[in-house]
Structure I
Amino acid sequence: MPTKVKKLLHEVRFPGESDQYRQARDELLKAEIDLRRQVATVAAQRRKLPLGGPVPRDYTFEEWDPGTNAARPVRLSELFEEGKDTLFLYSHMFIPGKAGLPLEEGCPLCTSIIDAIDGAAPHISQRISFAVVAKAPIERFRAHAQSRGWRHARLLSSANNTYNRDYQAEAPDGSQLPMATVFARRDGKIHHFWSSELFLVPPEPGQDPRHVDFMWPLWSVLDRTPDGRGTDWRPALTYEARSKAR
């Protein structure tokens, strides 16, 4: 009786790979295909969400006006750029610094996210309005952005409004929390559409909430490596300089 030949997913082979590697890789590839399909399914389900609640007020934020070299007020409704009815806001954490001053230092993890997103902001802004919100004063947030070399992301301060607290980016004790939130404008009214609520659900053992992994390429890269993302390592604001190759 002829031996049944197992159908391969594709014919490409990499240098020196064994049959054992190819068999294991094909099994993983099937799982990756299933994951890709599931990601598309969940995205379609997300797009079908009904509108959430209307915003309770037209929040007034502050942003830096380079023309006057001073802070200026901007309302939530004004963040919707012309011809765009979707607004994506990321709540960037600031944490107390070593001197004990409130909101002194930008969160290293949030900073890692915006380090990457800043470069993508011009592309994102072709489709939707996008901004990053911090509870820190706009002067402090701007200084942090300049220290990172950010050039594109629109920066806002919510120091003088209740946006962070209302949209789950602030704990009852005043500490800041990371949260991504999407608003939709329909018939002149602004509604909450989606927030990264995985942050509010207890994670499975050994996992982080992963609620903003979708906008954080760092972990996607590390997840493709033999050691993965690890359990203890976290991004930092500064790193020791690498030794120069001899």
Structure II
Amino acid sequence: MTGVVLLHAFPYPTMWGPQLEVLQPRYPVIAPDYLGKPLPEAASQVLRAMDWLEWERAVLVGLSMGGYLAFELWRQAPERVAGLVLADTRAGADDEAGRRTRDQQAARVRAEGLDWLPEALLPNHLGKTTREHEAEIVQNAAQMILANEPERVARSLEALRDRPDSRPLLASITAPTLILVGEEDAVTPVAEARAMYEAIEGSQMLILPEAGHLSSLESPAAFNTALLGFLAQVLS
């Protein structure tokens, strides 16, 4: 059997509600919570879940940190990957400034908790259109952040800091691949998506209008339409 695995962004393990609503009537689907785990350990968790469900392969749908995990799964077990959806992510590792920021944020989370984190993250994670016109989405995203355990958030920051450069992996990807990116994504902008599109032979790319880094939450109708179309191609 082939299923669909939804791989969440940092720090939003419960972000996939709009996608589960449309996928569950159509496909076997799971949305594992791996917040706080190093990417190799998170990949092992996903593979164990697939084994338990008796899925031979899966389409991996990874957004941001979920994309980094999708690369790790391709690195560990490419034969288990039926397709890839890489949304609002990048293949490169953090630069030195990025690693310092992760360290500073992890230290502050451990010292102060999470109350400050939505204000720090959401101006970049949500696009301008969402921030100005979609107060409910902004509030929901903030609540998702605050619902986490601080130590798990800190450990995920360290996992992000330590992730490898996956750019050398891109040319090896032979699974069908769809690249999605929010038009207003300030974290992993359209140029990052285009670089992956150019490096992965045969991949497809779509830009989702009026969406930022969390495009699956900000523009769920467009995201779901693209996702369902891709799954129909891969799983038909």
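Here, each number is a calculation from the coordinates, and none is a lab measurement. Remember, it's a predicted structure, so these values are computed and weren't measured experimentally. Cβ atoms are built from the backbone, for glycine too; each structure is taken alone.
Out of I, II, which one gives 0.93 for Rg/Rh (Cα atoms, Kirkwood Rh) as computed from the coordinates? That value comes from structure II. From I, II, which structure was distance in nm of label points 7 Å out along Cα→Cβ at positions 71 and 143 = 1.3 calculated on? Attributed to the structure labelled I. Suppose relative contact order in percent (Cα under 8 Å, 6 or more apart) works out to 24; of I, II, which structure was it derived from? Checking each candidate, the match is II. To which of I, II does the computed value 3.2 (distance in nm of label points 7 Å out along Cα→Cβ at positions 39 and 119) belong? Among I, II, the structure yielding 3.2 for distance in nm of label points 7 Å out along Cα→Cβ at positions 39 and 119 is II.
Tell me which of I, II gives 0.00 when you compute FRET efficiency 1/(1 + (r/R0)^6) of positions 15 and 167 (r between Cβ atoms, R0 = 25 Å, to 0.05). Clearly, the read-out refers to I. Matching task: 22.8 is the computed value of mean count of other Cβ atoms within 10 Å over residues 7-14. Pick the structure from I, II. Computing mean count of other Cβ atoms within 10 Å over residues 7-14 on every structure in I, II gives 22.8 only for II. Supply the structure label, taken from I, II, corresponding to helix-only ellipticity at 222 nm (-39500 (n - 2.57) for each DSSP H run of 4 or more, over all residues; to 500) with the calculated value -8500. Structure of origin is I.
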